[in-house]
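In what follows, structures are represented as structure tokens.
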Structure I
Amino acid sequence: MIWEAIKARALENCARIAVGVGPSYADKTIECAERAAENGYARVTLVGSKPMDATLDTVVSDTPDVALIQLLRDGRVDGVVRGSLGASSTLRSLKRIMGLDRILRVSLLRAPSGRFFFFAPVGVDEGWTIQDKVELGEKGVLLIRRFGIEPKVGVLSGGRMEDRGRSPRVDKTMDDAEAVAAALRVGGIDAKHASILFEDAINEYEYILAPDGVCGNLMFRALCLVGCGEGYGAPLVGTDIVYVDTSRAGSGYENAICMASALVKGTKA
């Protein structure tokens, strides 16, 4: 249901999306972008540091991360996908050029069973306090609601309910998860402490919060880069700016382009 809603919105919008092409995985990036355009998800522009053999519009720049974000700032595209450009340099350019103080992302993942769910935090520097996780929860829910979905939120911790007392560190994660879930419920969000049982939470919740950014990043890598899950892109939340982050080691970028197009407010020109 989640992915079908996103695809339908992307096809309706067919927005202008710019995609970064780095020196590594360039061929894969171009192939995925061409496939996304052929499927009608978006009108795609490729941005890289070298000339590209592609059927799509291209922009070549010595600083492709800067050029990518400038296209968005100047209104020449409706949204951007990082693609295979480096994370640190592109996020720095995004913050500087678009005037952002910080970056918050929520990832859409597919479990090996085929079940889709949103997941955060995925950045190692995100979600380290109760307030951080509450903010990610609230802003992630707003993102998901844009697709007509009212999500249930599961807040993970470091142990089963019966593990309380085994470790002060585990107890702290459980206390934090309870506090985050309670704060989200005050805001009208259906949220619950889901303990450490990620395998159960995947089947129960549309949106899952990890204990912190390092845990979330490790879980993403274990599920999508080692296991048989798949990442479908991590859009920015808390802003109207359409930016979808990607993993260069992931399976492709077609889905992230679809996600970006679906998030654009407006319809096909």
Structure II
Amino acid sequence: MNVMIHDNPETIGEHLAARILTELRAANAVGRPYVLGCPGGRSPMPVYQALERQLAANPVDCSGLIVAMMDEYLLSGPAGLSPPLASAHYSCRGFGEREIVGRINRALPAAFRMPDANFRMPSLAEPEAYDAEIESLGGIDLFLLASGAGDGHIAFNPPGSARDSRSRIVALAEQTRRDNLATFPEFRGLEEVPTHGLTIGTGSIATLSKAVAMIAWGAGKREAFRRLSTASAYDPHWPATIAVECRNAELHVDAAAGGNA
């Protein structure tokens, strides 16, 4: 995996946003969609912020951009599991609509905006169909990835996830839930963090991605950097190591996460 150490999170964002827009222009030129795999949360935010800045300065037609989200929380109730309202502060759908699609579209004239139909998420009714849906689009051109700080979860895949796991419903590991207290600071305690999630699988990421960019920044991600930069194969104890088995894999960290590397 190619490791790139940047000065700070903002330079990670600018670098990857420029790459995405260059690749999007190339896809537009041959009339094909460009599929961007996206996590929610803190790690990729510099990329989404940079996309908004760069598009505002130099608009690119995003009508062929497809955003494929990684996961969503699930709430337990009398009728079983259900996703939260998109307005919930922790909703991954809401995050994607506001922080990814919203940022892209408000930077652009109407004719260049990404249509609602190009925002994709796994379905609670048929999670496994998400893999087939992505495959039908030609795969994911670039999947932005992030690693849990405490247990290396990727999307909601917990430690112990099988290498070939597919999109599915999972019980969230306690450490994953604790990590998400920091991701979504509006949670007032662990008891408010949902216990289940809908997630793309580790195997799905590896087989459906043409390229991946793992993002880790801040001193809290030093262990993630160590694990990822030294891994030679998938380690189920740290599921984010699936990145090393993906095609065209890159690890983007800032100086704080990279330490003395």
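Some observations on this one:
- Structure (I, II) behind the derived value 17.5 of mean count of other Cβ atoms within 10 Å over residues 46-53: I
- Here semi-axes √(5λ) of the Cα gyration tensor in Å was derived from just one of the structures I, II, and that gives 25, 22, 18; the source is II.
- Identity of the structure behind -12500 (criterion: helix-only ellipticity at 222 nm (-39500 (n - 2.57) for each DSSP H run of 4 or more, over all residues; to 500), calculated), options I, II: I
- Label whose coordinates, when volume of the Cα convex hull per residue in Å³, for residues 118-229 alone is calculated, return 121 (choices I, II): II
- Structure with the greatest value (metric distance in nm of label points 7 Å out along Cα→Cβ at positions 38 and 102, set I, II): I
- With mean count of other Cβ atoms within 10 Å over residues 30-37 derived as 21.8, matching label from I, II: I
Readers should treat all values here as calculations from the given coordinates under stated rules, not as data from a laboratory. All of these numbers come straight from a predicted model, not from anything done at the bench. Cβ atoms are built from the backbone, for glycine too; each structure is taken alone.
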